[in-house]
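A.B. asks: Each structure below is given as structure tokens.
Quick note: the coordinates plus some simple rules give every number you see, no bench work behind them. A quick note: this is a predicted structure, and the numbers were derived from the prediction, not measured.
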Structure 1
Amino acid sequence: MGLISSYRMRLRRRYWRVRAFRRRRQLSVVRDRTRDIRPGAILSFSTMRNERTRLPYFLDYYRKMGVEQFLIVDNGSDDGTRDYLADQPDVSVWTTNGSYAKSAFGVDWLNWLMRQHAHRHWCLTVDVDEFLVYPFCDTRPLRALTDWLDASQIRSFGSMLLDMYPKGPLGAQPYHEGQNPFDIAAWFDSANYMFQLNPTYGNLWIQGGVRARAFFGDTPKKAPALNKVPLVKWRKEFVYVSSTHALLPRGLNLTYDAEGGEKTTGVLLHAKFLSLFVDRAAEEATRSEHYRDGDEYRTYAGGIDVNADLWCKWSERYINWRQLEILGLISKGNWA
């Protein structure tokens with residue numbers, strides 16, 4: 001990258017830091033337990049709205065993995081999400097009725113909280129329906145991964161978003177609080193993925209899978225991005241610029257081997273397509289608070305109901321991370 005391009009990236013990073021600073025006033029603290037954060041603790045950051053039913057499994061999953069403190073922004077929930085979070089001993093929660101879209105889909109709020117509380121911590125930034133799977137996750141806690149990344153002088157860990165779905169109609173198996181969502185959404189597309197280099201941020205832009213197949217078949221380039229950088233050894237000067245798809249400085253996005261080798265990577269199992277999603281798609285299509293003024297959710301709402309079946313004869317049933325490695329969706333790289 002030339003001097004002019006580097007200067008532009010520094011200006012862009014400053015722009016995102018200023019955005020976060022300005023929108024900090026939109027956040028009101030509900031319960032602040034950040035004094036309990038010990039040096040070196042692994043932290044998790046999330047923004048959510050009306051996710052009370054999903055929360056017990058989400059928190060339990062990441063607690064068992066090794067997350068020690070959760071810092072969560074509640075964006076105007078009215079289903080008990082905020083009160084439930086406030087009662088959890090390892091959760092700090094802030095609330096806002098600000099626009100999700102105008103905050104860059106929660107990026108501004110999380111950038112501010114991470115600047116205040118995440119410096120020198122490994123931070124996992126995920127949505128409530130995203131579940132990290134990495135090599136050896138069945139036998140090694142998240143701390144083992146972050147220790148190896150530290151020893152290897154690697155600052156960020158890339159993971160592809162892997163959309164999961166049930167076999168049969170979405171409404172046939174209602175999701176219940178505390179349930180493992182992958183007891184229902186146990187299937188995924190093992191192929192049908194497109195990769196291209198994003199010249200602006202240097203990350204790999206990934207599209208495809210079931211959402212491209214079922215909803216964007218005629219316009220595949222409009223399909224949602226599946227590339228993520230959810231795990232980062234954070235510093236105050238870092239910023240997310242597009243959900244967890246890209247960060248600044250640009251080097252944090254280089255979670256792949258440009259020379260044709262393999263870096264250690266994971267996946268985020270995406271439990272979007274449960275029975276809960278039918279009503280959520282209709283609601284978010286009306287609110288227009290998501291990407292492209294809610295156009296993505298209007299596409300979902302127009303093509304999905306309780307009888308929708310996303311399964312096809314090429315669908316794979318999820319077994320474990322080793323299966324994903326064989327399929328080329330995950331890599332243990334040099335981590336043995």
Structure 2
Amino acid sequence: MTTTTVTLPTAPTVTLWYYLEVKDGGIIQTYPGTAFEKRRKHVPHDIKVNDMRPARDEFTIDKCGFQLVNHKSAVKDFGNEEHTKEVWYPEVKSLIKKVTGANDVHIISHMTRQATTADSQEDAKDKKDTDFVTLNNPARFVHVDQSYRGAEQLLFLNLPEEEAERRLKKRWAIVNVWAPINKPVKRDPLAFCDFRTIDENDFRTVVANLPPRGKGEYGNVSKNLSHKARAEYSSNGETSARYEVTNLAHNPGQKWYYASDMTPEEAWVFKIFDSKTDGRARCAVHSSFPYKDQPERGEPRTSVEIRTFVFWDDEEST
């Protein structure tokens with residue numbers, strides 16, 4: 001697939017943090033939500049991140065893995081879990097169906113982020129590696145939430161085994177929606193790598209060991225685990241799930257994009273996985289990044305993100 005030929009404004013050069021290879025001290029396992037994760041080392045690269053707004057229509061979820069959409073939520077308080085589930089979850093289902101043409105959307109979980117990276121690292125400073133960090137900051141490293149194999153692992157971690165097996169026979173995907181809360185994005189915007197510019201040989205697999213259910217920001221896996229899902233479990237004194245995630249090694253051919261001055265009336269819809277292998281984008285590698293002039297501390301970016309399974313009844317799985 002070819003990349004867009006639309007002329008974009010001169011892109012700012014920012015720092016993105018890529019996978020540190022094992023031979024250089026990198027890791028193959030991590031523990032989301034812990035102090036260990038906040039201390040993890042990555043490789044910084046200066047990258048030009050293009051503002052996609054002048055060519056917005058060129059960037060669709062099937063072409064490049066991500067899509068900017070207009071959406072103003074009726075949610076009044078994203079800090080209210082029940083209100084969010086009652087109002088935002090149906091909104092998200094309708095939005096994803098409209099963008100993807102899918103028949104069914106199953107909500108996995110959602111989280112809000114309302115802390116700076118510096119605040120989160122300060123929270124982790126005096127904690128042991130295994131301790132949980134209470135402040136949830138923008139994810140500032142290049143990644144996809146699940147690898148292709150990890151997507152299937154997540155499916156079996158959240159659905160009954162019989163249903164998961166049935167869903168695998170048709171096209172399915174994991175699609176996230178990300179949106180600012182309450183105010184425009186003035187720091188730590190979200191950036192995406194155009195799937196058309198990615199060499200999958202640069203993917204690096206890391207095993208994410210999740211906390212026990214109900215502990216930490218990632219401890220929200222379904223209680224009703226299938227036999228296959230239990231086989232993917234690890235134990236650190238308590239039952240805790242694990243799945244594979246994708247990190248990325250740097251390649252100068254990669255092209256990155258963001259949307260300037262994003263507002264709460266907009267949202268990103270992007271793929272974590274798509275079972276379809278007909279040449280369309282299968283995932284969206286992403287990361288937040290700091291503007292060159294933004295202070296380490298200050299008023300944090302506030303955002304909400306939801307993770308969903310997406311199913312098509314009338315399309316083959318590959």
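A.B. asks: Quick check: 33 is what I get for relative contact order in percent (Cα under 8 Å, 6 or more apart), calculated from one of 1, 2. Which structure matches?
C.D. replies: Here the read-out was taken from 2.
A.B. asks: Quick check: -8000 is what I get for helix-only ellipticity at 222 nm (-39500 (n - 2.57) for each DSSP H run of 4 or more, over all residues; to 500), calculated from one of 1, 2. Which structure matches?
C.D. replies: This figure was derived from 1.
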